[in-house]
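Down below are the structures I want you to see.
Derivation of every value follows stated rules applied to the coordinates shown; laboratory data play no part. All of these numbers come straight from a predicted model, not from anything done at the bench. Cβ atoms are built from the backbone, for glycine too; each structure is taken alone.
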Structure P
Amino acid sequence: MNSPERSVIVTGAGTGIGRATARALLAAGFGVTLAGRRSGPLEEAASMHERDSRHPAALVVACDVTDAAQVDALVAAHARRFGRLDVLVNNAGVSGPSADVGELRPDDWAEVVAVNLTGAVLCAGAAFRQMAAQRPSGGRIIDNGSIAAQSPRPKSVAYTTTKHAIAGLTKSIELDGRPYGISATQLDVGNARTELLDGFVGEGALPADGRRVVEPTMDVGVVADLIVMLAGLPAEASVPQLTATAAGMPFIGRG
């Protein structure tokens, strides 16, 4: 099989935004490595149809993003398969507990930080090293920030704090990547219909005034299409930040 012209690693590819994105990238002709903790959902996401085998341009790698050695092995496996790494979709994340800062348990905090922040840094670092060393050098890192990177929901201190940190990570990648042609995007998504969203708004969201309300949502495929667009941009173009929300959701003027 001839290698696709561009290749992408998607973390958290077994469910939600990651799954939709991996499938959309494969459909668009990218070589895609699907990474996540459980191989079963990854294999399903990589299939062309329910009864078909894995897409020929897909590589499945079980990986715990909180383990630096596993992350390095993920990027190495991708480079062996596709020759280079053009895009990392740094998507793996957990929602964490419903708690304010006074209620947050240290173990819960550590778990959210390990995946949402340390995992994102480890994946970005391994991708950055590959992109800087390959010839020609360069690439794009797309960090899933969530609109929590801009504005919190009540009782979401762990998730919100880690997503605010993604803003600093993305800006640092963009700045430090200039000599190597590496750019970065913070993609902040609001209310795309996924399993993770159910944890926030399944019974109605809790806004700042305390009233449970059902918020508008949007198809996760919209987000996947945006990521395909970002992945296909020429190296001369950078999109440092992009926000996409369900129309009419209480974000602008939230609460």
Structure Q
Amino acid sequence: MIPSDPPVFRLLNPGGHAPVVLICDHASHAVPAALHNLGLPPAELRRHIGWDPGTAAITEALSASLDAPAVLAGYSRLLIDCNRRLDEATLICESSDGTPVPGNRAIDAAERQRRIDAYYRPYHDEIDRVMAAACRRHAMPALLSIHSFTPQMRSRPVDRPWDVGVVWDRDDRLAAPLLQALRDEGDLVVGDNEPYSGRTESGVSILRHGQDRGLHHVMVELRQDRVETAAGAAEWAARLDRCFRRMLAAAGIAVPVPAC
């Protein structure tokens, strides 16, 4: 890394009073300057293969409105995917949704380990630290993970009709009330473990930092064409704030009332 490279993660509102921690695994499409965009044109990195458009702005807004700390990954999922297990083939992809990634082709074990040590572990270590602090302040903090999905994959041109999906595995203490709150909005197509399922370990971060610790947790997947503009992100941040508050209240978790 060089001084002009962005930080490995961003920590927002570390002193937030809510019993909530927000995480955003795919908040950025940045690549360290020394890796020359992994051999890709900038337009490819700005596609969904490089990040989750809209999620950084939404996480920032929710951190402020809920008064909660947030940890956002600082680099592209193509550099290394912080929402994958270390033994998964998709941790560092040689191609993604039909796009070859030259900078990931045939990397050696030393480069793989360097990326784990430089970009993956620091992000998860920071989530560990923030969650530990939240557990010291609150009996049962909630982990909320923000993602977005493309309406259609190039490699699988099938329409994904959902506006939002709720991803979870064995623990529905947050998933069930969130599904209800989103359905009660009245104008949304809501997916239960769609378009990705927590039961296939699609959300490693919520499993590692939430489920494995017995903590409340849930991941949301937002349709990208609803959130990729500033106006769309603001609309969905307000909607999620409303639905998250209902969800947390149903789970017995008190969140500060926003200031007027």
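From which structure (P, Q) was helix-only ellipticity at 222 nm (-39500 (n - 2.57) for each DSSP H run of 4 or more, over all residues; to 500) calculated, if the value obtained is -11500? The read-out was computed on structure P.
Calculating distance in nm of label points 7 Å out along Cα→Cβ at positions 62 and 246 for structures P, Q picks out P as the one with the greatest value.
Where does the value 0.95 come from, among P, Q, when FRET efficiency 1/(1 + (r/R0)^6) of positions 6 and 70 (r between Cβ atoms, R0 = 25 Å, to 0.05) is the thing being computed? Among P, Q, the structure yielding 0.95 for FRET efficiency 1/(1 + (r/R0)^6) of positions 6 and 70 (r between Cβ atoms, R0 = 25 Å, to 0.05) is Q.
Structures P, Q were compared on distance in nm of label points 7 Å out along Cα→Cβ at positions 46 and 214, and the highest value belongs to Q.
Given a computed value of 24 for relative contact order in percent (Cα under 8 Å, 6 or more apart), which structure among P, Q does it belong to?
Working: P: 18; Q: 24.
Here the read-out was taken from Q.
Once FRET efficiency 1/(1 + (r/R0)^6) of positions 14 and 134 (r between Cβ atoms, R0 = 25 Å, to 0.05) is computed for every structure in P, Q, the highest value turns out to be that of Q.
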